[in-house]
1. Using Cα Rg over 2.2 N^0.38 Å as the calculated read-out, with 1.32 as its value, let me know the right label among I, II.
2. Out of I, II, which one gives -6000 for helix-only ellipticity at 222 nm (-39500 (n - 2.57) for each DSSP H run of 4 or more, over all residues; to 500) as computed from the coordinates?
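Just so you know, all these numbers are worked out from the coordinates, no wet-lab data involved. Since the model is a prediction, treat every value here as computed from it, not as a measurement.
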Structure I
Amino acid sequence: MHLTLLTLQPLVALIAGILILLVPRILNFVVAIYLIIIGITGLWPHLLR
């Protein structure tokens, strides 16, 4: 299995969902980290120019 962005996003979402179900207090941190990671991966090709 190749670990690409298309396989990494659902995996991160699954782990985040499980963590939110187990510990609801970390919802803010999980959402913030997820959004930061998605933003960086989306901008990464444009930052290298």
Structure II
Amino acid sequence: MPRQMFVNLPIRNMERSQAFFKALGFSFNPQFTNAQGACMVISEDHIT
């Protein structure tokens, strides 16, 4: 079974934070992203 890791970090400005990480080339999973939180995809690779 693939392992996943989820890390929660507090931020002050959701739009600014997402724009910063999108500019670095990261993406966000829209299924788990809203005004209160975001799911940034670090890697699609699964470690088993």
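1. That value comes from structure I.
2. Considering all the candidates, the number was obtained from II.
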